[in-house]
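Colleague: Once you scroll down, you'll see the structures, which are given as structure tokens.
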Structure P
Amino acid sequence: MFFKIKNKLGWARTGVINTAHGEILTPGFAFVATHGTIKSLGGIEHDLASPELTISNTFHLFVTGKVKEIKKAGGLHKKFGLKNPIMTDSGGFQIFSLGWGKVHKIGKVDSQNKLSTSNVDTTKNPVKIGRDGVLFTYDGKKYKLDPKISIKIQEDLGADIIFAFDECTSPLHNYDYNKKSLRKTHRWAQECLKAKKKNGQALYGIVQGGIFEDLRRESSALIGALPFDGFGIGGSFGEKQMSDVLGWSLSGLPEDKPRHLLGIGAIKDIFIGVEKGIDTFDCVIPTREARHGALYSKNGRLDIQRGIFAKDNKVIERGCKCQACASGIKRKDLREIFLKNKPEAQCLATLHNIYFYKTLFEKIRKAINSEKLSNWEKLKKEYKKLI
């Protein structure tokens, strides 16, 4: 069995996803390894961090010409000596970022005050989105990406879990655009199922529909009825819409298959997602912010390069057992090596943030497994400065 639910607390649940490269305990988190490995970590550091799940980027591996090299090596695991389960995305969100995301100046989740038509640039979308796929230019070269190409690339990369190719819309797109886009995403989902040839890889379908309840419910019911191994919740939306959009998106999905929330990883959003029944998440937040000197603690986010840490003799977080904190490095010393732009600073910060997120998810699973609402509320209070 690919996925098994262990315990429930409301809509939240714990479970196990079984892959050829080990178990994924859920709720769980996929750390972003865009080109196959986590930035700022070498092989030894990757093993020390021991991420339970990583996600690599189909789009970037495609446009940088690395797919053939990785396929020749036997896939991502063999190419980079990775032991953990791996996901690859379909490239759909990167197409959005290159096109409508840039035009509308919108990211994955944006604050409500940014979601205004006054932000809309009326210039034409630089990405041509057609019935059968997309055409785009990257670094002066022209490319095509469609369901068959996306699946073929992901099969060549050899990840444990892959995603169907979809169109991600902007929260500034109107109802009619989302409705037409959804027809495309649903057609592409079925084409992805037909295109998949390789056994041993789980294929997830993606629910879309923008910020519109009826479209989200329609997509959930249609994608949920197709023979996917699991499901991704896609799209770009405002932060206040998160809970509603998730509820609509999950409404038609079967209980016995895993649900992944694509590109979402702020602590407050993780708690919302888990409460709605999300099993796995992925996001650049813990690793990207680490590389810029932002470290996570239960007392809040520490911007270590700020002057207030110049004489701080404390470790990053008291009681933390990550490699950085265990080394005894003081905040003032970490700040200093960040200011000197030394690679070890980014490495130590990344190791800390990965450990912080891993520990958070261990506690989330423990609270759900207790089946006591009081334990869940206690956990939320423990992380209240980040929610």
Structure Q
Amino acid sequence: MPTYGGDEVNAVVLDVGSTWTRAGFAGEDVPRGYFPSHVGRVGDNYYVGDTESAIWRAEMETCGVMKDGVVQDWDVLERLWEHAMKRLHATASEHPLLVSEAAWSSSEQRTRTAELAFEKLGSPAFYTCKAPVMAAFGTGKHTALVLDVGGENTSASAVFEGFNLAKSVCHQPLGGEHVSRQLLDRFKTDYSYEPTPLFDIKHKAAVEIRKPPSITHHGRQATSSFMADMRLRLMLEFKEAVCEVLDRPMRPGQTTSKPPKPFEFPDGFNVAAGPDLRYAGPELLFNPSQYLTARPSDLQDAQLAGVHELVVKSIMACDIDLRPHLLNSIVLAGGSTLFPGFADRLSLALQEMCPGSRVKLHSPSSDMERKTSAWLGGSILASLGTFHQLWISKAEYEEHGSAIVDKKCH
């Protein structure tokens, strides 16, 4: 029976999130593939990747792969994996596969993931690892409290000596895409504006600030799911360029001494973003009960907590002797922790909730590393010589079936 371990393995590491997919080879510092997890579909044809999923096609629907952090559409997941292998110029049957999973992922999810790896892709070896464990390793830590604020989910989970503590897992279906939808709603309500995606802009003319865009449309009819996805991509650009987190809780109608920040959309609409746009969007991550006004139907009755409250709840679920170590090793992961001011606000809120305790936040040095921290941790793990004992070989899978997956992946 073959064993795998060390740099010679050339394992592929896949981290599929609700918004982005990261793919690359173990031992490398950055994923070679980084592309949207939403795919286009027309009938039985799928369109995957940055460009293909964004090209207008009549009747094309945009499909997601995750809901509440777990896989909902296995056909989409298979297409994402296949696209990842193409991006890496890799043959799936020649590379062991390390895949991330949510801290609350079920045994059934794990089994189906292994089935996809072995029976559809023909992987020679497979392992699935909890995303918080991978994110902790990505910052060089074996024990940490990992706060992951992704596109559709926020989670806080304790990792102790390389193992995810199940009793500490706190998660909720609220993340960066909800900030984007909130901003879209704010533009529509307060500015009477809905962004026009590039695929429907034929010509545009310059307009004064806050004036309606002057454009000639292509007249292309798009499905509601495709249009919504394109507008979310525009809001991502707006968020990254404009939005910040205040160091203290924001009050309704609050003003600041900071000047408005200008931004122009592809259709020519331009705005000087004040507090209502610049700060109120990210504020919902800390105060969802007050600032999440555009609640989707699945969150109407949800009891949502601020990110600082999730962290404390997760830590308090752990043994009392472990709590100080976790407060001193809080790892930030996920693109939605990159808002300027996020870390300072979180640190201050935690110090107020845990007086007398030492609070220390840790995060990768670059923005890309924080967006890909789970993948980076997986890259490190799969390249370790000691990791060979964890791989499930195809022979083991064929001999023991799905039972071996739950036995070795925990």
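Only the coordinates and a few stated rules stand behind these numbers; no lab work does. Since the structure is predicted, the reported quantities are computational estimates derived from the model, not experimental observations. Cβ atoms are built from the backbone, for glycine too; each structure is taken alone.
Colleague: Please compute mean count of other Cβ atoms within 10 Å over residues 188-195 for structures P, Q and give me the label with the greatest value.
Modeller: Across P, Q, mean count of other Cβ atoms within 10 Å over residues 188-195 peaks for P.
Colleague: Additional query: When distance in nm of label points 7 Å out along Cα→Cβ at positions 12 and 164 is computed for each of P, Q, which one produces 2.2?
Modeller: Value 2.2 for distance in nm of label points 7 Å out along Cα→Cβ at positions 12 and 164 corresponds to Q out of P, Q.
Colleague: Matching task: 4.2 is the computed value of distance in nm of label points 7 Å out along Cα→Cβ at positions 228 and 308. Pick the structure from P, Q. Walk me through the intermediate numbers first.
Modeller: Numbers: P: 4.2; Q: 3.3.
Structure P accounts for this read-out.
Colleague: In addition: Given -9000 as the derived value for helix-only ellipticity at 222 nm (-39500 (n - 2.57) for each DSSP H run of 4 or more, over all residues; to 500), which of the supplied structures P, Q does it correspond to?
Modeller: Details: P: -12000; Q: -9000.
The read-out comes from structure Q.
Colleague: Here is a follow-up. Which structure, out of P, Q, was volume of the Cα convex hull per residue in Å³, for residues 132-283 alone derived from, given a value of 122?
Modeller: Working: P: 122; Q: 152.
The correct label is P.
Colleague: To which of P, Q does the computed value 1.3 (distance in nm of label points 7 Å out along Cα→Cβ at positions 148 and 364) belong?
Modeller: Among P, Q, the structure yielding 1.3 for distance in nm of label points 7 Å out along Cα→Cβ at positions 148 and 364 is Q.
Colleague: Using Rg and Dmax of the Cα atoms in Å as the calculated read-out, with 21.9, 70 as its value, let me know the right label among P, Q. Mind showing how you got there, number by number?
Modeller: On the way: P: 20.5, 60; Q: 21.9, 70.
Going through each structure in turn, the value belongs to Q.
Colleague: I have 4.0 for distance in nm of label points 7 Å out along Cα→Cβ at positions 44 and 292, calculated from one of the structures P, Q. Which structure is it?
Modeller: Derived from the structure labelled Q.
Colleague: Also, I was wondering about something else. Of structures P, Q, which gives 23 when relative contact order in percent (Cα under 8 Å, 6 or more apart) is computed from the coordinates?
Modeller: Comparing all candidates, it corresponds to Q.
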